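> Please go over the structures that come below.
Here, each number is a calculation from the coordinates, and none is a lab measurement. Given the structure is predicted, the values throughout are model-derived calculations rather than measurements.
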Structure I
Amino acid sequence: MDVTPIGWVTAARTEPLDDDWGSVTSTITLDADRFGPEALLGLEEFSHVEVVYVFDRVDAATVQTGARHPRGNPAWPRVGIFAQRGKARPNRIGVTVCRLLAVDGLTFTVQALDAIDGTPVLDVKPYLAEFGPRGEVRQPAWSHELMSGYWGDPPR
């Protein structure tokens, strides 16, 4: 399987801190050798985009394949890597829905992308409400606690 980044993140944040991602504004610039501005044509019509990226600076030796306490917190239950969204996952792939602020040529600006400067981007898709959850959404109490500071208080 060959996967080539479509572009890269530019952001002020250079360390993968666990919280306050909601205040982060980032740009994603497409690879000009592969794409022209027409690749982003019409994207500005959407309020949000789904960004697929690689946690490229996660050391392969730290990748988790079993269960662990999220963030190493023993107050939270041990859960499997696929029951959490940690960055040390088997394929080190991240997916985030973020607010689209602007599109300019080969670059688009987003708010609340939890990826650091230089992160390779694999894909971007417009967020469609029809691809959101259907039916009731449920999640365990510990996950709400874990996420309480993750986005901080982003602008709406």
Structure II
Amino acid sequence: MSGKFSHIDHSGKANMVDVGNKDIQERMAKAKGFISLGLSTIKLIRENQIKKGDVLTVAEIAGIQAAKNASSLIPLCHPLLLTKVDLKTEITDEGVMANSMVKCNGQTGVEMEALTAVTVALLTIYDMCKAVDKEMVISDITLVEKTKTDLIK
């Protein structure tokens, strides 16, 4: 590693990286995160009794929408034409796990989109459950995998 940051210009100012000369590749990233919930909240979600509605479906849709808007939220993130966004939630005995997978054919990766999808899905769960659970904790948001594959020319 050269020690030079790609998002810093010659004078040390923030700079959006020029990816225009990079090859278009199939890019994929996966992320995950968790929200811990009280037992009574988990029961309400399982029984679809949260007053704001179907928590997991709304969170999944929110996560997909968030991935498509990552560049509007993160200043140096490139706008990308995503070819696939998948966001799944799973209730556990301690809360809800969110997993995302994002793909595009492009010149830069989709890590931020995958992480944004998980984060907003978990924030949506938090918002929908805040009236009944005052001890929720969002944690362990992490990039699980990223790949880039040359496209057949």
Structure III
Amino acid sequence: MKTTDFLCPKAISADLKGSKKEDVISELVDLFISSGEIDKKHKKKIVETLMAREALGSTAIGQGIAIPHGKCECVKKLIGCLGVSKKGINFDSLDGEPAHIFFLLVAPVDSAGPHLKALARISRLLKDKFIRDSLKSVTDEKMILKIVQQEDVRLSKL
């Protein structure tokens, strides 16, 4: 599985504005709405699902990365969006550092396999400090997508 298999190219932001966990999650869900991946009527349900998952334990894994995720009957396939916050957000990270890179996943309720593979793929992608630094420094969405696509190609050759 490649990151571009589930990342929606039109659901990327190089400049997230939110300053709190729920604001950022809401902003990321808005990317799905504006890209046409989900209907606006499902926003509240998806945000509630993601916030309920956060209540179980933060999805901020450290090194400036958060991977909020959840399952919802409002999606038919695994979808992902990617956002970067220049200032960083307190996301209750394991290392206490603010999160800058947010990769949000929403999966159908009955899709354990693809959901877990996507989480593993994102972790592998963002394990590389050069990739993290590159994502944090770019100023437009096309460059974010290009970085992810290039890394997909590199990882597929390993």
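> Upon calculation of P(r) over Cα pairs in 10 Å bins from 0, in percent from the atomic coordinates, which of the structures I, II, III produces 10, 36, 37, 16, 2?
On the way: I: 10, 36, 37, 16, 2; II: 12, 35, 28, 17, 8, 1; III: 11, 45, 37, 6, 0.
Traced to structure I.
> For which of the structures I, II, III does the calculation of helix-only ellipticity at 222 nm (-39500 (n - 2.57) for each DSSP H run of 4 or more, over all residues; to 500) return -1000? Mind showing how you got there, number by number?
On the way: I: -1000; II: -9000; III: -14000.
Value -1000 for helix-only ellipticity at 222 nm (-39500 (n - 2.57) for each DSSP H run of 4 or more, over all residues; to 500) corresponds to I out of I, II, III.
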